[in-house]
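These are the structures in question, set out in turn.
Where a number appears in this text, it was derived from the coordinates with a stated rule and is not lab data. Small disclaimer: the values here were computed from a predicted structure and weren't measured. Cβ atoms are built from the backbone, for glycine too; each structure is taken alone.
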Structure P
Amino acid sequence: MAFILSHRYGRRARIAAIGVVASLLCGLWATQSVLADELPREAVLPLGMANKAVAAALESCKKDGYRVSVSVVDRAGVLRALGRADGAGSHTVDSSRKKAYTAASLRRPTTELAELINKVPTLQALRDINEGILIVGGGLPIEIGGEVVGGIGVGGAPGAHLDDACAQDGLDAIGAAPKVAAPK
């Protein structure tokens, strides 16, 4: 285009054509910028934090003699980190992942959900939302800065309240909002 303009119309036409192209490009950039501003912004749970939470929960259960698995998922329920203690049952891998998924997805501790279902029988259908849901204690949402960014699940301790306590230690290690009351 510049070649044709330079021979037919001269320097002014070339400058005008460049100005038109520049204006079009600026308009396109401005439109894309406005569209980008409309995209939702979500906090992401970093892998390092997920691993730190897993390690802390595993250590907490280990000191009490429990062989467990610990899973951390992101806000969408996708696995970010997993640890299985030596000697932990193979079933604990799935239970910890499902507890973490449930806590992140429903944004509540799984013990609270289990109690709610027992009190309100019409909520039993929550158990059947999909195959990833497991409403048994041991799953806690990971809330940082007022935003749920994932979930942690512990499976394998001899009691849901013990799974909850180890999961809470994982939350404490990364500075997440507490979800389980401290033992008295």
Structure Q
Amino acid sequence: MSDSSHAPAAAPVLEVWCDLQCPDCRTALDDLRALRARYGHRLELRLRHFPLEKNKHAFAAAQAAEEAWEQGRGWEYAEALLGRVEELGRKGEPFLVELARELDMDAEEFDTALIDGRHILIVDADQAEGKAIGVTGTPTYVIAGERLDGGKSQEGLRERIEQIADRLLAAGQEQEQQG
């Protein structure tokens, strides 16, 4: 039997519901980078897929991002892809493999993953969960059960996320000290 009373509290989780072909999600990158810089491993950022029908390459982009996670470089790929949403719109799915090649990832494995659909279930599950909790647009953030819609405006969202994260981290430290 292990004594978990002295184990560090789990990091609060910020889920980022994202469409990887969405210009608003690209705008959110600065906030996500700032949050990662401020909190490091004390705040877990999870990319959740919510490809919108209006973005015809978003579903494939989500699958490609999952392949990037398999290769250990998910955030790097997602950020690079979001930085070039117009190019994805112009070039389509071949761009997903091209980007993997540019990032020195296993591009052939990306191509195979897009053909065999090995990551479709993950993307489908994310999208279904997003719909179930009321996500309607991207980016949408969920932290401590609170949903923050960034699709309308990013204004003030990072500050709100920081307030919640700081509160959760303070509560976790308090629990550790009492344990």
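Taking distance in nm of label points 7 Å out along Cα→Cβ at positions 118 and 134 as the quantity of interest, name the structure among P, Q where it is greatest.
Checked P, Q; max of distance in nm of label points 7 Å out along Cα→Cβ at positions 118 and 134 sits with Q.
If FRET efficiency 1/(1 + (r/R0)^6) of positions 70 and 86 (r between Cβ atoms, R0 = 25 Å, to 0.05) computes to 0.40, which of P, Q did it come from?
It must be structure Q, since only it matches.
As an exercise: percent of Cα pairs over 27 Å apart, calculated from one structure in P, Q, equals 41. Which structure is it?
P
If distance in nm of label points 7 Å out along Cα→Cβ at positions 14 and 94 is calculated from each of P, Q, which structure is the one that comes out at 7.3?
So the calculation was done on P.
Determine which structure produced the value 13.9 for mean count of other Cβ atoms within 10 Å over residues 38-45, calculated from the coordinates; the candidates are P, Q.
Only structure Q yields this read-out.
With relative contact order in percent (Cα under 8 Å, 6 or more apart) as the yardstick, tell me which of P, Q scores highest.
Biggest value here belongs to Q.
Quick check: 0.45 is what I get for FRET efficiency 1/(1 + (r/R0)^6) of positions 54 and 158 (r between Cβ atoms, R0 = 25 Å, to 0.05), calculated from one of P, Q. Which structure matches?
Q
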